[in-house]
Structure I
Amino acid sequence: MSTSETILNVKNIKLHFPIRKGILRRIRNYVYAVDGISFSVKSGETLGIVGESGCGKTTLGRTIIGLYRPTAGTVEFNGTDFSSGRKDSLKKIRKDLQMIFQDPYESLNARHSVRYILEEPFHIHGETDREKIKERISLLLDHVGLSEKSLDKFPHEFSGGQRQRIGIARALTLNPKLLVCDEPVSALDVSIQSQILNLLMDLQRDLALTYVFISHDLTVVRHISDRVIVMYLGRVVESADADEIYRNPVHPYTKSLISSIPVPVPGKQRERIVLEGNVPSPVSPPRGCHFHPRCPYVKDICRTEYPSCRSYGDNGNHIAACHFGDSLKI
């Protein structure tokens, strides 16, 4: 259950990757991967981030934990800004801020045993007490549902679900306060997905964890999240409490995503909103509202002016960036 304490505060984060060409490798353009995103996360809650592939979700997640240095903006964890990229500030914060990666086959070093993988974070942060490390690893294995016989095995000896459990255990070694979960179940079979999701929810309850949960699967996000933000082409187009955003989506893009969710009732179907065209290139985003080339409700103003964020609902927590949100709200 969330508290009133804000643990993570992201302010106007931008990450623009330079495109270099020619013999002199001069910058010719930029990839606007993340283009001005702000949000906060309270201690103990789960913030879901959804959107199509290429919208900047993973880049945002990696920027939050310091793997990328932002072009502009700040990331504050417990009131401390560590987005400057200084190694000393990052190392201090790293114990409290960890990431679970998408692909359990790529995120674990195939040459290292599970024992080495789980011991390495302790060595990096100067922990030398062997008994303390052994006790902590034994507790972690119990938390994620693996036996101590796993310690001397290598990643290729495990199934995808077991590998992801190892990845979760590694993320928990230093007893972090916040985990960025980057599509942690998308590479797994459906039957295994539910096991990993339930594991993450149990760990959140038992260890008082806070999650930033990134996914393209809206069903998964609704199941685990307290609040949801929807991204499109590097920007947030809508944010609200999870139940509110699924019941009353405002932005046309959110409405189209939700219309694609299967209804778990035999013979009942949603009215599908099919988007035409492809996601525009983040190198040259459209003028005006970035969504206007695919929007079924586009007007002239959408082609020239980017909409400001407006509040909807009674509590003001439902925010969307759309010129015609009032008339489109269902």
Structure II
Amino acid sequence: MEKVYDKIMATLKNRIMIIDGAMGTNIQKYKLSEEEYRGEEFKNYNKSLQGNNDLLCITKPEVIKAIHRGFLEAGADIIETGTLCSSSLNQMEYGLEDYAYEMTLAGAKIAREIVDEFNIKTPNKPRYVAGSIGPTSKMLSVSVDVDLPGKREISYDDLHKAYKEQIRALIDGGSDLILVETIFDTMNCKVAIAALEELKQERGIDMPLMISCSIDQSGRLLSGQTLEAFLVSVEHATELISVGLNCSFGPEQMLSFCKDFSKYSSLPLSIYPNAGMPNEFGQYDMTSDEMGDIMKAYLDQKIVNMIGGCCGSSHEHIKVIADLANTYEPREFETKEVLLG
């Protein structure tokens, strides 16, 4: 059987692939109550759970399924699981760290079910499940005490354990690949890579990887690395499909940084920016046509291989982007073997 990594890389040689849009802002449209977030499973829980979107994979799976279906119907090739903040570290905020594996597993199974549903309908256009791993509130690169430069909020071992549990659940739930996204700390990303590599060795499996970072207005990660330095730090990962940028800000502001990244990297490049910047109410006003007009510049300059949307991007945004991308040739890239010493 052809490996997922080989299938995706072959597709990327021929066309631009489409990543889905936002999960969180699309969930907000449902205006779910505290009771709906709790469901029957957490009906009598002693903390507020409203806003814990990853929990909906357990308590409101029909909402997550509907969002996935909408993006697939819009033309997405890659669907991200609704597990951006499902790690035990993120779930500590709600006191649900013991449910992290179950939550992540449920998210992967939901995405697998919907992707399989579409793959049966159109086997000539395979879709893929990307197991989403988002940032945590703990950073390895930054000290929490100016008088103790070596002091951190979390140890390497504890961060590794949390990532490994999340990745294990994503694999167990049927993910085709792992996506470490919205990275603002290079060290954290390297720990996630190490956890994935360890699981692959333990299980004797293949599991491709996509990596996407988030930057500030200076073009650096929060932990200080330039895009070129970040790339050098992570490109050793095996079965690495792509590196890229997501979230951060709107597509117009991200264009120059994407051009730089495209020059640095010989790997496929992914880009999925926010639908503009949020207004004073935290809402995203950029329409699908406005976003499409700006994203056209990425395609005209032939600097992307995967394209989609992040915060604020709806099914309509992805439909416009997908229809546009289908008329363009992809950016050229090299495939290379990385030898680990």
ask   = For which of the structures I, II does the calculation of distance in nm of label points 7 Å out along Cα→Cβ at positions 125 and 141 return 2.1?
value = I
ask   = Here Rg and Dmax of the Cα atoms in Å was calculated and came to 18.9, 60; which of the structures I, II was it taken from?
value = II
Structure with the greatest value (metric Cα Rg over 2.2 N^0.38 Å, for residues 77-228 alone, set I, II) = II
message = As an exercise: distance in nm of label points 7 Å out along Cα→Cβ at positions 5 and 309, calculated from one structure in I, II, equals 2.4. Which structure is it?
response = I
ask   = Which structure, out of I, II, was helix-only ellipticity at 222 nm (-39500 (n - 2.57) for each DSSP H run of 4 or more, over all residues; to 500) calculated from, if the result is -13000?
value = II
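Read-outs: derived from the displayed coordinates by stated rules, not from any lab. All of these numbers come straight from a predicted model, not from anything done at the bench. Cβ atoms are built from the backbone, for glycine too; each structure is taken alone.
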